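None of the figures in this text is laboratory data; all of them are computed from the coordinates on show. In this text the structure is predicted, and so the values were computed from the model without any measurement. Cβ atoms are built from the backbone, for glycine too; each structure is taken alone.
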Structure P
Amino acid sequence: MAHISGVELPRDKRIIIGLTYIYGIGHSVSREILSKVNIDENKKVKDLSVEEEKLIREAIQDEYIVEGELRTQVAMDIKRLMEIGCYRGLRHKKSMPCRGQRTHTNARTRRGRRKGSGAGKRK
């Protein structure tokens, strides 16, 4: 089983898709990594040799920030925005969308469940 950056890759998927299970690696970065280490994109994760697995692991470690380190970096960036009091930071503090979306309707993901009086309210 391929174990890269603390993530167990699914055995039955192609390697290009399997790498996207790692936080910080998307489809294009996955393709870029595989072209650098000369591994076929259509190869299944279970068919990788130990050497190929090692090449992928080293390529990711050397050139990309992934998993825990990236999560920490993102959290610190958001914290910095909140500390300096910029608009985006204030929106993060209030748990509101910070990229210009409307909030009169929609924005349920960011604002949470509807809390309103009227039809359908249970007591």
Structure Q
Amino acid sequence: MFIKLLLLFTLGPLIELYLLIELGKRIGAVPTIIIVLATGFFGAILAKAQGFFVLRSIALTLRNGQLPGDELVDGVLVLLGAALLLTPGLITDATGFIFLIPVTRKKVRRLLIRKLKKALDEGTLRIFWR
């Protein structure tokens, strides 16, 4: 697990930096900066809207006397998507938008829930709390 995190936090930013440099070489520095700023701006607007949507969905589900399982997973994905959009980079922006757009977020949610259920069934899911 440590190795995976090490690779994620070292190789990830290096790949993002390389892609931004290559994009800058191909289309220029100013258009590249505009793209990074635009994705951040539109991502913030989308994250705010989707965050409010998820909160309303959670409240409605609770009002109906049900537990908001899918809605809570959506909330986590929206939060993650917003955080990814704050990080400059093409891969993080694309992933952030995938987490924020309802249609793609639903597919990610299904995949995530399926993986969590499988880990629970196999006994490989471990939660540490201190």
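Summary table below
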quantity	calculated
Which of P, Q leads on mean count of other Cβ atoms within 10 Å over residues 10-17, largest value	P
Origin of the value 0.4, where distance in nm of label points 7 Å out along Cα→Cβ at positions 2 and 18 was derived from one of P, Q	P
Which of P, Q yields 18 [relative contact order in percent (Cα under 8 Å, 6 or more apart), calculated]	P
Origin of the derived value -30000 (helix-only ellipticity at 222 nm (-39500 (n - 2.57) for each DSSP H run of 4 or more, over all residues; to 500); candidates P, Q)	Q
Among P, Q, which structure scores highest (criterion: volume of the Cα convex hull per residue in Å³)	P
